[in-house]
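Every number here is computed from the coordinates shown, using simple stated rules; none is lab data. Keep in mind that what you see is a predicted model, and the values were worked out from it rather than measured.
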Structure P
């Protein structure tokens, strides 16, 4: 970026404008997501649980099973759930 006064400035401006446009789109999408959660809450769904389900659905099965196994192990160790009989 040697030419600060010419092409490089224009190139930089294009990048900045693209980023700003994407940030605006991201803000709009986040507002839409909040609205959907509010709507779900209004119909009786637990938002915290919905967020957990969305997070879990992003994981592949093996990752989800591993996480659940670790959680079960820790809960057993803390006496929070009874050992299998």
Structure Q
């Protein structure tokens, strides 16, 4: 599956592919949206869920690491660091 192929699918097929083949990575909140991050092969998909209605509003696909920045602040490495240095 490529980013271009996924992007060409309709919303229902995209959702099916994410649920069957995606690896859930993280979740964050931004305004009225809960944003769930998935990895599909060599690209990422953000699923934007409108919180008040609990409905998928859109999918945002990307393959650049810069768009992962909003998730990096929520990664806690303290346990890993303790394990490495003990």
Structure R
């Protein structure tokens, strides 16, 4: 519990992750919704809200997709049927 509290202070003062950032922690990917002293809340792209202990956010590798720039690239696959005219 003390580890989570100290980690929460680090997150609040150092600010490697801010509310609204798109982040990924292992298999968890989504938007940071709340940063508390003991735990933080991440909303996944599927709509689930996960409560993550702050010690996890300071001890594991976290990918912050929007730390320095709010713009982000996403890849979208588009299928086209064979025989479709290229201009269409």
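Identify the structure, out of P, Q, R, from whose coordinates helix-only ellipticity at 222 nm (-39500 (n - 2.57) for each DSSP H run of 4 or more, over all residues; to 500) was calculated to give -8500. Value -8500 for helix-only ellipticity at 222 nm (-39500 (n - 2.57) for each DSSP H run of 4 or more, over all residues; to 500) corresponds to Q out of P, Q, R. Where does the value 75, 37, 22 come from, among P, Q, R, when Cα extents along the principal axes in Å is the thing being computed? Working through the options, I get structure P.
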